[in-house]
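What follows is a set of structures to go through.
No lab work stands behind these numbers, since they all come straight from the coordinates. Quick caveat, the model's predicted, so the values are computed rather than measured. Cβ atoms are built from the backbone, for glycine too; each structure is taken alone.
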Structure I
């Protein structure tokens with residue numbers, strides 16, 4: 001896809017062109033410094049997540065990697081904590097990237113993958129499996145039961161994605177605003193089905209559905225980490241290819257079309273990537289809010305609006321945020337565990353309000 005690269009961010013009225021040029025030259029330096037800081041912070045958070053908990057882990061346990069039969073703290077480290085920490089980082093990166101892509105698509109810093117109805121589709125499919133099709137799920141061989149709920153949630157998210165693209169193209173062809181409104185309608189429909197499943201569920205099914213919807217990374221294992229990591233790598237590769245087109249789209253659909261961007265094709269690719277990343281995250285970990293909303297917002301405040309920097313840095317910021325949140329969820333009420341979705345909402349909502357206040361002040365508005 002050929003596209004002319006616009007500048008990383010539009011210059012506010014009244015700012016001298018020399019100052020804008022200087023800010024543009026400094027933007028890559030800020031992005032590199034931020035990337036280095038995120039990398040070091042992520043490494044420190046990973047070590048912290050593997051070290052703290054009900055079982056004390058020492059340096060000797062790290063050296064037990066090559067031992068065939070790990071016991072005690074070494075087993076906890078290599079089979080429980082490290083896979084969970086890597087899963088938190090991978091899911092956080094997926095949510096951060098999905099949020100940045102959704103905000104770039106809608107040209108709105110308040111956009112979220114949930115606006116497309118993807119997460120609602122995953123929750124809807126999971127609710128149907130846990131209630132209406134619970135008997136059929138029990139007929140699955142025990143070795144495959146672990147994959148039934150994630151697979152169904154993933155299929156539900158992709159089904160909503162496919163329906164969204166078809167219906168939006170039929171009702172409002174070529175309109176991103178129409179895409180958003182169609183996503184909101186599908187979101188409402190999916191949540192209505194979830195409400196119906198909640199109404200007909202028995203006590204055990206209702207408890208399972210409620211716990212799953214609160215979000216948890218307790219199911220982390222090496223195969224799951226491999227699947228999520230591969231999806232994130234694929235999404236990052238696609239994001240790198242469309243970052244320049246997103247910069248053009250930030251100037252408007254008409255301008256993007258004039259510089260050679262196929263807006264319809266770009267929209268389809270963005271929806272597919274966002275659906276893949278969000279669906280896998282929701283399928284394995286349930287609903288985890290505010291990561292996809294906060295991570296791109298924090299990155300843009302620190303590094304500017306150039307999508308070539310925002311997309312990869314949002315992955316790092318999302319990974320760091322979710323890794324820290326999951327570590328706190330595991331340790332704040334030991335030996336019990338707080339659902340990480342509750343913790344991200346409790347922390348994310350006030351932080352996001354503070355971010356909005358800062359944006360309003362920068363734009364000269366009233367917060």
Structure II
């Protein structure tokens with residue numbers, strides 16, 4: 001079996017690149033001949049809102065990563081497609097998450113499939129981006145038409161794919177597997193000390209890139225609830241702001257929370273992730289829209305309770321009342337859940353629920369589904 005993954009990978013940073021590399025690692029473990037083809041130009045710099053597109057982490061081991069794809073050069077797409085076609089793989093997996101890449105991936109797939117052997121599978125993180133643009137009507141149908149089958153990471157994404165596929169191509173839903181490559185569970189005291197936090201406080205975590213749809217403003221308003229001041233609890237916001245941080249900081253000051261919210265406006269490197277998750281009691285994702293989230297799968301790995309909002313596919317993998325809370329994306333329900341968490345000492349019970357649920361999210365489920373589509 002020869003499998004090639006086309007999509008973001010090391011040296012690019014972010015959850016989807018991490019997903020690609022972890023999936024490739026699982027294929028290696030299972031004895032599959034695997035190769036990753038990633039970008040030599042992923043985004044033109046003027047389209048990228050962050051400080052850097054690149055990771056400082058070590059390159060993954062056990063498989064080859066080739067930087068070949070230029071996302072804005074059609075001549076390059078043809079060249080890459082021909083190179084992959086000559087290798088005659090059984091499957092090429094395209095890790096898709098936004099409309100910008102649809103023309104690139106679609107044309108590469110079209111060139112590959114002229115060998116009348118290779119099947120192209122779309123592994124869909126998001127079919128329609130959270131922050132919509134005119135491209136979302138123009139490009140995704142082309143990508144969908146170029147694929148032979150699909151794996152979606154949430155039921156809502158599967159529905160989006162279905163709405164664009166008029167040929168009834170094979171497709172399936174497989175939940176996002178655990179992000180288990182960020183290190184082992186460590187003692188809370190060690191994590192708190194490493195982050196220079198006051199051990200006398202308890203901590204909540206908002207983790208990941210800060211964008212409008214992730215609802216940090218809702219969490220700030222919820223955290224201003226006076227009922228939460230009776231507990232020694234602080235909120236950590238750990239992630240680079242892709243939005244202007246000024247409105248958030250002004251909101252924090254207006255709510256009188258300057259001493260209760262810790263802002264780490266930076267991309268959290270892989271070797272630091274374990275400290276943030278092991279230092280906190282609960283991970284909060286107050287999203288206004290979503291499909292699924294890699295943050296929940298980091299929390300599952302580190303066995304942390306979660307609070308998510310009832311949007312997209314988040315509620316599909318967070319059993320309400322067992323591993324945490326599923327609430328409406330409004331400040332009051334978020335605050336009510338946090339008060340309940342501390343008032344009724346839910347931590348230990350939720351951790352037991354997390355340990356039970358996390359067994360469902362093995363990477364072997366993902367590889368098995370992909371091979372079954374073939």
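Looking just at distance in nm of label points 7 Å out along Cα→Cβ at positions 194 and 210, which of the labels I, II belongs to the structure with the highest value?
Checked I, II; max of distance in nm of label points 7 Å out along Cα→Cβ at positions 194 and 210 sits with II.
Kindly point out which one of I, II the value -25000 was derived from, the read-out being helix-only ellipticity at 222 nm (-39500 (n - 2.57) for each DSSP H run of 4 or more, over all residues; to 500). This figure was derived from I. Taking 17.7 as the value of mean projected area of the Cα convex hull in nm² derived from one of the structures shown (I, II), identify that structure. Corresponding structure: II.
When distance in nm of label points 7 Å out along Cα→Cβ at positions 242 and 330 is computed across structures I, II, the figure 3.4 traces back to I.
Which structure, out of I, II, was relative contact order in percent (Cα under 8 Å, 6 or more apart) derived from, given a value of 31?
Source structure for this number: I.
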